[in-house]
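So, here come the structures, one by one.
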Structure I
Amino acid sequence: MTMQNKPVASTEAPAAIGPYSQAVQAGDLLFVSGQIPAEPASGKLVEGGVAAQTERALKNLGGILSAAGLGFEHVVKTTVFLTDMGAFAEMNNVYARYFPQTPPARATAQVSALPKGAMVEIEAVARG
């Protein structure tokens, strides 16, 4: 039995900037590509520091979850990429508001650069 992978897209998140899907549904799992803090309509990064960028990245993630009929409570794993681990606490304060009950498993890594010069990128796996 072959299971089809189904791409999921939302206008509530920026369009993919490369040859990938915003998300892919595989059975009851949804794999959401890394979301940077770009405005969905313009594709431009939001102004402000890591807190503002984390907020926008999570709003983008939420738009994709919603397109799949899911919410933040369905997220089981995230990976957060930061260009400066010194901004961890600032990112974490915003992140915690989106996962008030049972936070998902998470890895956070510092990277040398992110697309479009973003300071944060967040990817997720959710289960429906």
Structure II
Amino acid sequence: MFVRIEPSSSVPIYRQIIDQIRYQVATGVLQPGDRVPSVRALAGQLAVNQNTILKVFNELRNEKILRVERGSGTVVAQSGQSMTLAERKKTVATLLREGAIQAIQLDIPKEQAVDLLQMEYEIILSEKKRSQP
């Protein structure tokens, strides 16, 4: 599991982590039954307080995205397909909002920001096609 936090972001760190785990589940990067790092391991990896990760895991457990299995630790509980369309849109909207904030702060016109999004979208789709067997 790869998680990257942006300390300068206006989005709280715990929310960044939640959104990225949701995204990885929704896209199939994380599959049902996959183990996630322990609270201590993920906190160390991201250099954040363990209470932050505990808050993330608790929220994702409440949303039934993660579950605790005795003897196995914390695992992915659901596939991305079981996330509703509204939940998937909310996850994307949160990420796009952050991008829009950055574009405004950097004085990038809306049309150019939209062009950048479309370009990145196409690059990712072509990379995905190339990586499939």
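What follows draws every value from the coordinates through simple rules; no lab data is involved. Owing to the predicted nature of the structure, the values given are computational and were not obtained by experimental measurement. Cβ atoms are built from the backbone, for glycine too; each structure is taken alone.
For relative contact order in percent (Cα under 8 Å, 6 or more apart), which structure out of I, II has the highest calculated value?
Details: I: 31; II: 25.
If we compare relative contact order in percent (Cα under 8 Å, 6 or more apart) over I, II, the biggest value is for I.
Given a computed value of 2.6 for distance in nm of label points 7 Å out along Cα→Cβ at positions 43 and 67, which structure among I, II does it belong to? Intermediate values should be presented prior to the final figure.
Details: I: 1.5; II: 2.6.
Among I, II, the structure yielding 2.6 for distance in nm of label points 7 Å out along Cα→Cβ at positions 43 and 67 is II.
Comparing distance in nm of label points 7 Å out along Cα→Cβ at positions 91 and 107 across structures I, II, the highest value is found for II. Out of I, II, choose the structure whose coordinates give distance in nm of label points 7 Å out along Cα→Cβ at positions 3 and 19 equal to 1.4 when calculated. This value belongs to structure II.
As an exercise: percent of Cα pairs over 20 Å apart, calculated from one structure in I, II, equals 53. Which structure is it?
Working: I: 39; II: 53.
Label of the source structure: II.
Looking across I, II, the calculation of helix-only ellipticity at 222 nm (-39500 (n - 2.57) for each DSSP H run of 4 or more, over all residues; to 500) that yields -19500 traces back to II. Identify the structure, out of I, II, from whose coordinates distance in nm of label points 7 Å out along Cα→Cβ at positions 75 and 99 was calculated to give 3.4. Working through the options, I get structure II.
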